[in-house]
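Before anything else, here is the set of structures, which you'll find just below.
Derivation of every value follows stated rules applied to the coordinates shown; laboratory data play no part. Bear in mind that the values here come from a model prediction, so they are computed numbers and not experimental data. Cβ atoms are built from the backbone, for glycine too; each structure is taken alone.
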Structure P
Amino acid sequence: MPPRTDIPVTVTESLAAIAAENAGIVRRLLAAAGTGGTDAIPAEAVAAPLDKAAAALQGARRVFVLGAGRSGLALRMTAMRLMHLGLDVHVVGEVTTPAIAAGDVLLAASGSGGTASVVRAAETAVASGARVIAITTAPHSPLAGLAAVSVVVPAAQKQDHDGRLSIQYSGALFEQSLVVLGDAIFHSLWKASGATADELWPRHANLE
């Protein structure tokens, strides 16, 4: 098979392609929210859910964060920022994570919306009286069906290998989008809090 010439081959070319894909996700989310939606994603699946997700996190008694694999690693970054903001945050699977209960929020991410461990945790959360915020590419997935708030990201799923939504490997664009969305939610909550960066700083880890 001859080498393909329509994909980046150098690191700098790959970096440019990845940056362009992430910028494209942000543009599509903003366009859907501001102009009544796009073919890929309706407006009601963007603006309102993002604001509702922020409000749910802000009003939660405790926040639990869960994702599998790289999605979980990306959400840990959001968990850290929410902790810096002063929220009571727990990463599911850590030995110090308590039982979820009414008044709590589970922030869960799965590109397919069908990751078995994430769906089971969401079912437990709902049965316990907690609310679920889902971030996924699949609005009709099991995870989205359990969620009080679903944020739909127009990125490729892990097994979308046709290159139509992303030239990157195995859901990478979705995982990168998780970091950006998490930072956007944090930034909105931070500015709404009125706290300064200096006031947040003492919550940064000092056991390093």
Structure Q
Amino acid sequence: MFNKSIVFSKNTNLDFLAKLCLGILVTVVISPFTWNISQTIDVKFGSLMVCLVPAIFGWRIGGLTALVYVTLGGLGLPVFAGHQGGIHYFIPDEVHGYSFSTGYLYGFIMASFLMGFLAEKLESIQIVRSLGIFILGHIIIVGLGIWHMTQIPAYEFEILVVLKSILPSFCIKSGLFLIFLQMIDRRVNYESIHGKTGGE
């Protein structure tokens, strides 16, 4: 959405690398935190970040950012929600058993590539379409998350209960997603207008 508008270097390779490093840095720093609004509502920033980066920089940077993020967490870096990480998120062991987060993490990667691809079709923020892209990304994330939970032996749950529990945080993240994009859009437009004015 803003990949062509935000330029860190005239060298294409350096510009790509700078954006990728920025995306990874912001994702691994912010994703471990959780905003506990109430006893029943907590906003985990991981899914927000893996949706926001591709929306800003496109599918290549966004997808690679999510892939690196999930890989770092799997290697043991505390970058997942609650400052957690480890190979047990993907390979069950006797200590941790099966992780309920595995499907969601796979969803992060798939959603980031698709969202980035769709976001590149937008030259600037369009509220309805941007929200639609965000919703689609979360359908993938939640869908894979729920699918994985159905594969856990002897684990029973009600899908509607799961969806109801994540709906409030999803609405909050949707708002934050649009706010951040709007802020970036205004900044890009401001620099574009004033840059031209200054040049004239």
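Values for this structure:
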| quantity | calculated |
| --- | --- |
| FRET efficiency 1/(1 + (r/R0)^6) of positions 18 and 146 (r between Cβ atoms, R0 = 41 Å, to 0.05) derived as 0.65 - corresponding label from P, Q | Q |
| For helix-only ellipticity at 222 nm (-39500 (n - 2.57) for each DSSP H run of 4 or more, over all residues; to 500) computed as -22500, the structure of P, Q it came from | Q |
| Winner on distance in nm of label points 7 Å out along Cα→Cβ at positions 26 and 154 once structures P, Q are ranked, highest first | Q |
| Highest-scoring label, criterion being mean count of other Cβ atoms within 10 Å over residues 114-121, among P, Q | Q |
| With mean projected area of the Cα convex hull in nm² derived as 12.3, matching label from P, Q | Q |
